[in-house]
Structure I
Amino acid sequence: MSLVNNISRPVKMTQTIPAKPNGSHHAVLAGFLGWTLDAFDFFVVVFLFDTLAHQFGVTKREIVWTTTATLAMRPVGALLFGLLSDRYGRRIPLMANVIYFSIIELACGFAPNFTVFLVLRALFGIGMGGEWGVGASLAMEAAPPKLRGILSGILQSGYSIGYLLAAIAARFLLPMWGWRPMFWIGALPALLALYIRTKVPESEAWKQHRAASTGEVLRVVAGQWRRFLYLVLLMTFMMFLSHGTQDLYPDFLQEVHKVSAASRANIAMIYNVGAVVGAVLFGLLSQAAGRRKGMLAALALSLLVIPVWAFSGSLTVLVVGAFVMQMGVQGAWGVIPVHLNELSADAARGLMPGLAYQLGILFASPTNSIEYALRHRFGYEWALAGFEIVTIVSLAILLLGGTEAHGREFVRHETPR
């Protein structure tokens, strides 16, 4: 028996007709760009741990804590912007979200001390938490069902490309400009709001299933509480998977392998290319094999490469391991946008996937701090490897006991038989 209930079937006397992909490429591009720029703004800090600690006169542990604060505040954004998107449409809340996190990121570059910086990174978490749910629902509702798998992978790969861009900025801009302009660049995403305003059409699925009130949206989610809790649990372990393999890896390279800042940025660029490749390939695989089988295949790849990724003494082999590891990690993640949207209720698709996603990150927000503490007891290699072995096995169990709604239609046209 599955851990969650099956998706309810369309009512009788209806005929399901696939929705026309009107403006789908604009919707997917808007979601992709929003998530890319959001990820860039988050991962900039990963390359500035030592720099910011010196600038603000605090320990590196305290700077690592700012990433935890960002992650912990993301559910607030998911709840706020998710409710707005289910009541008032996807476009306007998405534009407001992009403008909000751009302003906060700009302000981070002017932070005079650690306390202000910490508060701003927490506020940034609200914007980061709101973008994914609204952007993913808009993109997946617009995407033709037969293309959802690969478009899901492309959408989610924006996260890896944001990380890649942060690595490029750290490699080439940081030495020339210093740390503050790294955050000022984060104001550029505000221009994305203009693109959404002029090019992205409103979701037809939202128009058909629009809830009459905010209370109705919340009641819909409450009515599917078992499924929602399952999605939260799934996303918690998915966050353990991604943040546990990405956030501290540059620091691991520095402490264990004495890799220079420039080389760490280069390596991050390489393994994020692997992440993009994996997201697209396994997203495509999920279209043919099913969502869970696609994710399980990606997780198997990550599990197999852990010895190379964490324990290799050769830097070249370590880089290959990192490339393949992120193929698997982000391969599994590439299926998440479509999987969560297909499992979510029609009237709460702006809120349900995004809130499950961001509650997962809330529960997984201590990941960096936990791994950083484990390294003192077990060494950095086993801190990372042991944490991820447990995570991958747990995810496999969750997926095998779960369900999916592969190919479910979001737009229905009722016509007499």
Structure II
Amino acid sequence: MVDVALILEMNPWRDNPDVIKFDEHVKKAMNKKNKLLYEFKKESNLIFVGPRRVGKTTFFKLLIYDLLIHKKKQPKDIVYVSCEILQNHMDLIDVFRFIDAKYFFLDEVTFLSGWEKSLKWAIDQGLLENKIVYVTGSSTAFLKREAFPGRNIRFIPFTPLNFLQYCRLFGSVSLKEKLEHMQSIEELLPNYSEIFKLFVNYMESGGFPKPAFELNEDGKITWETYEEIYSWFRGDILKLGKSEEIMKGLIIRLLQTLSTPISYHSIGKWIGITHRIVREYIETLKNLMYLDLLYQIDLGKMIPLIRKEKKIYFTDPFIVRALEKTVVGRKIVDESKMAELIAFNTFKLARNIYFLKRNMETDFLVNSVKIEVKWQEKTTPRKGTIILSKKDYNKEKNVFPLPLYLLWFLKKKTKDPKDLFIKLE
């Protein structure tokens, strides 16, 4: 049976709502010069899945802060559970049975074996009627096994900050105002110097909150922060029964070949393992949301070429920098490749994204639009293709500075579900 007393110790605000102000996660968020806060806006059951250290626990604590301090909800209606202290899925059922609350925040639940069955059972048995359940996890693997068909629960990716969110957080007041009302890329040209500096920082810190705040507010990312990311990464790999040695070999090869079309067979040959093992490890990293795949497309048939060479990108610049520091010991991914990685992680929010290899290779085909990343001062236009440069701009010939185009794309073409909760001050 679950230790209810231990769980309630994690919820001191149930006796005094002001106690939430002294929670370590809340205090750190409130003490930042640039505040990344969240507001509770969705009265429905939600599952937030994102990589480790992306700020999911802080997200939950700030939602609880908003419910208690701003929305004046009853303190005893709110309970937070760190699921890493639970032994099995039956403990999760006991949480719903023996703790009286309206809002349940279940943190890091996806490594609790059978958790999805318990949640589905609790919904079916009416234990969650008139209650709201928010869940966080660090793996998408469960989605293949259990999609909660017919249940009132929805999946939301909780990814690192995209470049637009990053600029809204760390940009000047004038830039933030421009981003709020922008209708065209041209409006951002007067702010390009500031945007370019933010993009260079984004290449180093990515959208993970801790390194992003360290770099932009303290001027330097600490060694401990790089180690912290790798420590969680290593722990998840070992927890899933994978070899750290094989994983390190895979990481080195993926960093070396970033942005280059590659096959599982060639990766396996370089490491000294079979292509089947390569596939298994890459799927593991994909499920943990550390990397993603970009497939070639057959333009004639408009179908992805799943078995052909593919591009493999890490899901955030800081994952690359942390793995370089802790596994390789030096930088091996240059700015040009990092710019393409950021472009991929932006464009993959679109419905369809592939790359072209035959004839003239094109980095991305995004909703049938050809896009090529050229991280150079001066670029050569290409007919029928948008060229994304370092600084070059020629609207008539479809040449745009990459950072500006990404901001415009994120503002006009996509909608990040996380934006619903973000509250910048």
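Bear in mind these aren't lab numbers, they're just calculated from the coordinates by the rules spelled out. The model shown is predicted, which means the values in this text are computed figures rather than measured ones. Cβ atoms are built from the backbone, for glycine too; each structure is taken alone.
Consider the structures I, II: one of them gives 7.1 for mean projected area of the Cα convex hull in nm², for residues 120-207 alone as calculated from the coordinates. Say which. Please report the intermediate quantities before stating the final value.
On the way: I: 7.1; II: 9.1.
Working through the options, I get structure I.
Could you tell me which structure in I, II was used to calculate relative contact order in percent (Cα under 8 Å, 6 or more apart) as 29? Mind showing how you got there, number by number?
Values: I: 29; II: 15.
Value 29 for relative contact order in percent (Cα under 8 Å, 6 or more apart) corresponds to I out of I, II.
For mean count of other Cβ atoms within 10 Å over residues 184-191, which of the structures I, II scores highest? Biggest value here belongs to I.
For helix-only ellipticity at 222 nm (-39500 (n - 2.57) for each DSSP H run of 4 or more, over all residues; to 500), the calculated result is -24500, so let me know which of I, II that is. Let's see the in-between values first.
Details: I: -24500; II: -11500.
Comparing all candidates, it corresponds to I.
For which of I, II does Kirkwood radius over Cα pairs in Å, for residues 96-279 alone, calculated from the coordinates, equal 19.2? Of the options listed, only I reproduces it.
Once percent of Cα pairs over 40 Å apart is calculated for all of I, II, which comes out largest?
Details: I: 13; II: 20.
Largest one: structure II.
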